[in-house]
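Derivation of every value follows stated rules applied to the coordinates shown; laboratory data play no part. Owing to the predicted nature of the structure, the values given are computational and were not obtained by experimental measurement. Cβ atoms are built from the backbone, for glycine too; each structure is taken alone.
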Structure P
Amino acid sequence: MKRTSISYLIFALLVLLWCILIVTAPFLRASDLNNPISGLLYDGFGTICHQIDGRSFHVAGEKFGVCARCASLYFGFCFSLFLLPLVARSTDRIVPPKAVLVLPASLMLADVAFTLLGVCESTMLTRTLTGGLLGMALPWFIVPPLIDSLDRVQIQIRARRSHLQPGE
């Protein structure tokens, strides 16, 4: 990323909002068991996560909107997303070795596979660590090209608008 762009800031704020909503769901449910917003959040998150109670973090006596592995992945992603512009300044484009992505993904897949095959049951610790490590690795590979693409689209839109301005 060449600079902290508007695209990056919007993306980062959306990711932060996503993480806040994960934790908001249990607070809303705890404050009012019939809260329709809480139900919408849990239903929405339920489309992407199993939300098994025993595999979830809890706050205010209620489970998070997603399981521990998903929450760790999202929170790790958010953490690295906000760290990224501090490390990759100006014209730097830091792309770590592929092992930085492959290793945590492999660990997560192994954790899931061992559970599914009955070799050993994953624990909250393994779910949290594997999710968090993969979440922290993903932004370094996904965000710079995504933001570069969004910035290019934004520049093209501005160029088209300037050509359509009357009197020029």
Structure Q
Amino acid sequence: MNRIIINAIIIIIIAVLSSSKYVVDFVAIKGGLPDLALIFTVYTGLFQSAYSGMIFGFIVGLALDIMLFYPLLGLNTFVYTMIGYLCFLPNKMFEVENTLLSSLVILIYFFIRTVLYFVLSILVGEDFTKPVLIELIYTILLSFPIFLFYIKIYKSTISRKKNV
């Protein structure tokens, strides 16, 4: 129950921060914004389960589609659902507590997200213009404190997984 409440609060915060023009203008660096939805979706999938990551990705993607008025409703929903589902792969390969490996995972999923956006944008005829390099650096840098936040919250879950 606590996880559901924490995830709901995180989704609301992401949706509000992403849709607030003042926050976006204040935080943006040359048009690039950190992808909070990606970071939280990946960490939810890593620290909880692929199913939790998929559900989290679906809800946060749908919230972003609705709040940001994207011309193609469902693009974010599809992309973040796929990212959340694919989070089972690194969870089986390495220990979640490693900060550098978690940043590498964020980097890999950032590229997967970018390729998905690019391909889907071409298929539907949308223009894909994003400052990808700035977003990448910004997302990686912001993933460190968020990772520490997740470690603190889900430490008991991680220790239970090791003991099993």
Structure R
Amino acid sequence: MIDCPACGHPNIEGADQCEQCQADLSDMGVPESSAEGLAARLINESVMELKPDRGLTMLPDSTVSEVTQSMIDAHTSGVMIVDHDELVGIFTERDFLMKIADRYDELRHEPIRKFMSPLPEAIQSTESVAQGLNLMAVKNYRHVPIMQDNKPVAMVRTRDVLGFIARHCSSAD
């Protein structure tokens, strides 16, 4: 049973209007499904709610060796390449595997600018989770830099999105 907020009369859960005063009850008593709750969160919450990695930054002249060792030390799968506070590229484990891995010994002293993905698309820290997820899905990105005041502040990864979904689906159960 659910009590009418207007008159207090007990009504059957799921009733569209109160039996006594005909007040609208259509949005009361029907539990929100985890899918509906998740959809609302995806649309309404900022991409910063994904709890993205603060983001490792390196200079374009950093060597392949320096960048890969920094990624290993930081337990991260991607690095933002920044020059004078401007995002000029990203370098990810995918870049390493596709461009460097089989020739690491020969390329390890080369500057990372030769292997980074230049001028990556980024999202603003105020944009929604849905906007970030859309960019990742449409462009097949696994890493997207997050900008605030024209400066890179974090990097959202596929695992951040999955963690967000898992947290909000399990909290609705």
When distance in nm of label points 7 Å out along Cα→Cβ at positions 14 and 62 is calculated, the result is 5.7; to which of the structures P, Q, R does this value belong? R
Can you say which of P, Q, R returns 26, 16, 16 when semi-axes √(5λ) of the Cα gyration tensor in Å is computed? Q
